[in-house]
Structure 1
Amino acid sequence: MEVGARYDSGFQFSIEQLKIVFPDLDEAKLGEMDALNKIVDGKLVPFTPTNAT
């Protein structure tokens, strides 16, 4: 399995654990989570490479 796929698989496993430990969490909010998001000013934003124009 390639490194990126393993990373994503681990991230998805973490989301599944959150759903079990916190069953009342909003599924829609969990759906906003992505392994490549970053946090800016307390909000999730998509990652963009610094050299992207």
Structure 2
Amino acid sequence: MERPSLWNYVDELEPTLLILVGFVLFVFPEPATSAFGAGLILLGASWWFYEWGR
């Protein structure tokens, strides 16, 4: 039985990193970075669900 390669999971890794960066920006106590972080979280989540359905 062949083990899956990490390259098979690159599609899931990109939106996850976007969500993590958005979370870090969201908790940084500055209104502009919090708004940008919330936007990145929403973008990453929607990208994640798009990749999940493919």
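Read the figures in this text as sums done on the coordinates, not as results from a lab. Every value quoted in this text rests on a predicted model; they were computed, and no experiment measured them.
I have -14000 for helix-only ellipticity at 222 nm (-39500 (n - 2.57) for each DSSP H run of 4 or more, over all residues; to 500), calculated from one of the structures 1, 2. Which structure is it? Of the structures listed, the value fits 1. For the read-out log10 I(q)/I(0) by the Debye sum over Cα atoms at q = 0.14, 0.24, 0.27 Å⁻¹, a value of -0.43, -0.82, -0.92 was computed from one structure; give its label from 1, 2. Only one of 1, 2 returns -0.43, -0.82, -0.92 for log10 I(q)/I(0) by the Debye sum over Cα atoms at q = 0.14, 0.24, 0.27 Å⁻¹, namely 2.
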